[in-house]
Structure P
Amino acid sequence: MKKQELKKRAFFYVTILYGILAICWLATIILPEFFKGLWALFSVLPVLATFLTRILTKDKSPWYLKPNFSRHWRTYLFSMFAPGLAIFLGGLLYFTIFPNDLDLTARNLVAQYSQYGAPDTLLLTPWTIFLVGFGFIFISPLVLPVHLFALGEEIGWRGYFLPILLRLTSPRKAILIHGLLWGVAHGPLIYFGFNYGSSYWGAPWSGILMMILVCVVLGTWLSYVTLRSRSILPAAILHGTGNVIGELPALVVFWGVSPLLGPNPTGLIGLSGLLLGAGFILWKLEDLKGDMKWLV
């Protein structure tokens with residue numbers, strides 16, 4: 001396939017997606033209540049951009065939705081449990097560095113879940129929190145609705161845009177560029193306080209920059225399992241698992257800590273486990289060349 005055609009498809013996908021996001025961003029500035037709509041649509045927009053790009057460019061390339069489970073079940077297990085362990089270790093590192101930030105009364109958890117039957121008051125121990133956090137490594141892969149929500153982003157970014165970039169440039173550059181652009185796409189959400197709130201240093205621009213780093217790191221993991229399995233389904237599982245367990249540290253931290261540091265994996269220290277893993281994946285990327293023959 002000619003590179004000019006591939007560049008055209010990449011341009012259409014990014015332009016359509018960013019264009020819709022810009023419209024949603026402006027709509028939310030005018031009508032703040034539209035933010036819920038922006039959040040709800042965020043996972044759908046990459047699918048819409050993929051559909052429109054395919055129609056406009058007459059692209060009939062694969063969707064990479066075939067499970068390929070029997071040959072790549074190890075990749076599925078990796079997607080289910082490896083990111084949870086990395087996020088758990090990142091949260092553990094944060095509370096080791098900042099032990100006074102650990103809220104044993106879990107007021108955030110009570111505030112969010114007391115209406116669903118959680119006790120009005122809690123008094124936990126560090127060991128109890130450790131066990132619950134470790135247990136979530138095994139629970140997170142079972143929260144199927146979150147994985148289905150993540151699938152929308154995977155269809156667009158790993159299922160469509162990443163394979164185009166892999167045909168245009170080196171694997172390392174393709175993975176980094178697609179992660180960077182995926183992070184920029186989160187800009188409107190971060191601008192309105194998603195993930196980081198609005199009371200941190202340099203808001204909202206420092207939060208947007210931090211989210212770009214998060215997406216480059218997480219995008220590396222998601223690219224890895226997609227390339228290994230030749231399917232975006234393990235990436236959807238990994239993405240959903242990360243979203244579930246990634247919210248857990250915020251439930252046992254005092255209000256007012258810097259979200260740019262952690263304890264969630266959207267902060268630098270909370271991200272450390274995933275960051276080390278991403279660095280290892282990029283370092284060993286040459287070993288994946290055999291897994292990329294299906295892109296030729």
Structure Q
Amino acid sequence: MASIRDLRVRIKSVGNIKQITRAMEMVATTKLRRFQDRAIASRPYAQEIAQLLERLAAAMGDDIGDRPSFRPGGGNAVAVLLVSSERGLCGAYNSNVFQALERWLAEHPGVDARLFVYGRKGYQYAQKRNLKVERFFVEPPLEKVDYRLAKSTGRALWEAFTSGEYKEVVMLYSAFESMAKYVPTIMPLLPVQPSAPQAGAAQDVANVILEPDMQTLLDKLVPRYLETRIYNALLESITSEYASRRMSMKNATDAASTMQSELKGVYNRKRQEGITKDLLDIVGAAEALR
């Protein structure tokens with residue numbers, strides 16, 4: 001049974017931990033709001049550029065298969081852009097991403113998957129599992145994400161796809177849906193696979209005068225499409241990370257408060273027992289002296 005001194009030390013230690021977790025929760029909440037606004041603001045642009053690509057692809061018809069970005073690459077490997085966190089203490093955020101990666105690998109047995117990794121946790125996991133890491137993006141950190149970072153990443157993936165070693169490029173990230181829901185998502189990037197166009201989309205494009213020609217516009221649009229998709233995915237991932245960290249730190253703070261209350265209850269009972277015992281000893285000694 002712990003002594004009163006041990007209990008006092010434990011209560012102080014738990015209180016210090018609670019102060020730290022509360023501070024981390026406040027920091028995560030502040031950053032979450034900032035990244036959430038940016039992630040939500042980037043969605044309409046990503047959706048619009050995807051719809052524009054669909055309309056142009058519909059207008060191209062069967063000729064779309066001749067474009068290099070719309071057909072599988074010449075290699076057999078698959079490039080996987082894995083977005084994880086740089087630090088821990090963010091709940092099940094990383095483990096959910098890694099579980100999604102394991103499921104994808106199980107669904108594609110024998111695939112030559114080569115990782116392009118964001119986040120030190122993802123790199124450490126890949127090293128532990130002996131997965132092939134083609135490139136580890138260190139600078140700038142994901143927390144300083146901007147469009148230039150997405151542009152350089154898109155260029156690196158495009159160069160890998162056109163090098164003749166890869167047949168496709170996919171991206172694994174956490175899609176932010178709400179403060180308590182962030183879903184690991186696998187999105188194909190290359191070859192570009194536009195969804196089925198709406199009825200009349202090809203006719204709408206055909207009725208528009210395009211300058212320069214449609215093929216040139218399509219070739220210029222695909223890099224912008226990749227950059228925008230990657231930029232939105234990076235923002236949603238960092239938003240999901242801070243949402244998970246905020247929830248994790250809140251749970252840790254609540255658990256520390258509960259533990260501190262229980263320890264204080266035990267401390268008060270033991271202290272009362274000690275006081276009662278001392279009083280009994282004093283009374284007994286007084287009675288013995290009479």
Structure R
Amino acid sequence: MTPFDLVEPRSLRDAAGLLDPDDPSVRPIAGGTALMLMMKAGVFKPTRLVSLRSVEPEASRIQVDDTTLRIGALTPLASLERSAETRRLLPAISRTLRTLSNVRVRNVATIGGHLAHADPHMDLPPLLIALGASIRVVGPGGERTLPVESLFAGYFETSLARNELIAELSVPLWPQVRAAYLKCTTRSADDWPALGVAVALEMAGSSITEARIVVSAATERPTKLSGASVALRGGRGDDAALRRACDAAADEVSPMADAHGSAAYKRELVRVYVGRAVRAALAAGGAG
């Protein structure tokens with residue numbers, strides 16, 4: 001690796017002030033699980049890294065109010081996975097994290113870095129989008145809030161400015177939501193998926209009043225499937241409705257080919273896994 005400067009600010013706002021909006025060689029680093037690999041491979045050669053390890057403790061806390069689970073951006077994925085609040089209020093997140101990479105990565109990687117990296121194969125973004133999550137972003141100009149779905153602009157691209165940092169993730173606590181995330185991998189269960197499907201269903205008794213279906217890995221960014229969602233609304237998730245939803249999902253998705261499979265193969269995966277994910281969500285209690 002080439003030499004670089006390392007600075008350690010004490011607050012996220014100070015850290016944002018140390019980033020250069022015009023210099024892509026200046027980057028923040030939290031867990032570093034992706035950035036260090038890029039540096040070792042020579043793909044990224046920084047001139048300065050802004051370490052986030054010493055910023056305010058609030059940036060790594062998990063808090064609950066009446067309507068929202070709030071997760072500091074520097075919270076390690078393993079802490080989120082093991083959190084009693086997460087397991088009780090949003091168990092679908094805890095289950096998803098169990099097959100996200102491996103425990104060594106989850107012990108170090110942070111939720112903010114996970115989102116900001118914008119790899120389309122990541123597991124949490126589609127589930128967070130289905131659950132209606134948002135992020136709070138800080139920069140030299142102040143703060144702003146945006147839905148998680150608006151963060152992803154393309155393949156490894158986000159809508160963050162180079163001098164903005166994710167400060168907090170907020171996930172609403174819907175009282176009658178059932179959620180699930182399923183992924184199809186071509187190797188081990190914790191590998192990058194060929195397809196990820198997240199489903200969140202708002203229920204009134206046994207009837208589906210609202211459905212949100214999001215796919216990832218097969219597409220260049222997490223993508224909502226509106227046609228498949230419409231096919232489920234007002235029903236009970238019976239076999240006929242599931243067939244309509246699966247066919248609509250396969251018709252509207254625009255899959256990309258990569259080392260995990262061809263576009264045609266991934267389209268058929270979508271057709272199958274949307275149905276499986278809806279059934280898993282219906283079988284879940286609470287928020288999955």
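Give the label, chosen from P, Q, R, of the structure having the highest value of relative contact order in percent (Cα under 8 Å, 6 or more apart).
Structure Q comes out on top.
Here distance in nm of label points 7 Å out along Cα→Cβ at positions 87 and 247 has been calculated and equals 4.3, so which of P, Q, R was it run on? Could you put the intermediate results ahead of the total?
Details: P: 1.0; Q: 2.0; R: 4.3.
The read-out comes from structure R.
Quick check: -20000 is what I get for helix-only ellipticity at 222 nm (-39500 (n - 2.57) for each DSSP H run of 4 or more, over all residues; to 500), calculated from one of P, Q, R. Which structure matches?
The value was obtained from structure P.
Give the label, chosen from P, Q, R, of the structure having the highest value of mean count of other Cβ atoms within 10 Å over residues 183-190.
Comparing P, Q, R, the top value of mean count of other Cβ atoms within 10 Å over residues 183-190 belongs to P.
Since every read-out is calculated from the coordinates, none of them should be taken as a lab result. Source: prediction; values computed, not measured. Cβ atoms are built from the backbone, for glycine too; each structure is taken alone.
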